[in-house]
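**Q** These are the structures, in structure tokens.
A short reminder: the numbers here are calculations on the coordinates, not readings from a lab. What you see is a predicted model; the values in this text were computed from it and never measured.
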Structure P
Amino acid sequence: MEQEIAAGDHDIILFRLHRAATAGGIMWLVFHSSVFHTLTPIV
């Protein structure tokens, strides 16, 4: 856990990602502003 932020009646937890991978070409999804988005790999 990188940081914990109190936000009213809930907390926001931030993590630092050190390494990640996908299996078989599956794209990652991010849910932001009530919409799903895919992530583009950084080369």
Structure Q
Amino acid sequence: GISIALITTIAGLIVAIPHHICYNYFIAILDELELKAKKEVTEIK
């Protein structure tokens, strides 16, 4: 019943939270690369 629901919820959070942190980390890296690329293109013009 409720104990199974709580266990699966905790298991889901254990999986989801680290993945969410890694996702945000890589998105930040990609945003930084995009900004650098736009800056380089602007300097070339």
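**Q** If helix-only ellipticity at 222 nm (-39500 (n - 2.57) for each DSSP H run of 4 or more, over all residues; to 500) computes to -35500, which of P, Q did it come from? Intermediate results must be reported in sequence, preceding the final value.
**A** Details: P: 0; Q: -35500.
Attributed to the structure labelled Q.
**Q** Here Rg/Rh (Cα atoms, Kirkwood Rh) has been calculated and equals 1.06, so which of P, Q was it run on?
**A** Numbers: P: 1.06; Q: 1.47.
Checking each candidate, the match is P.
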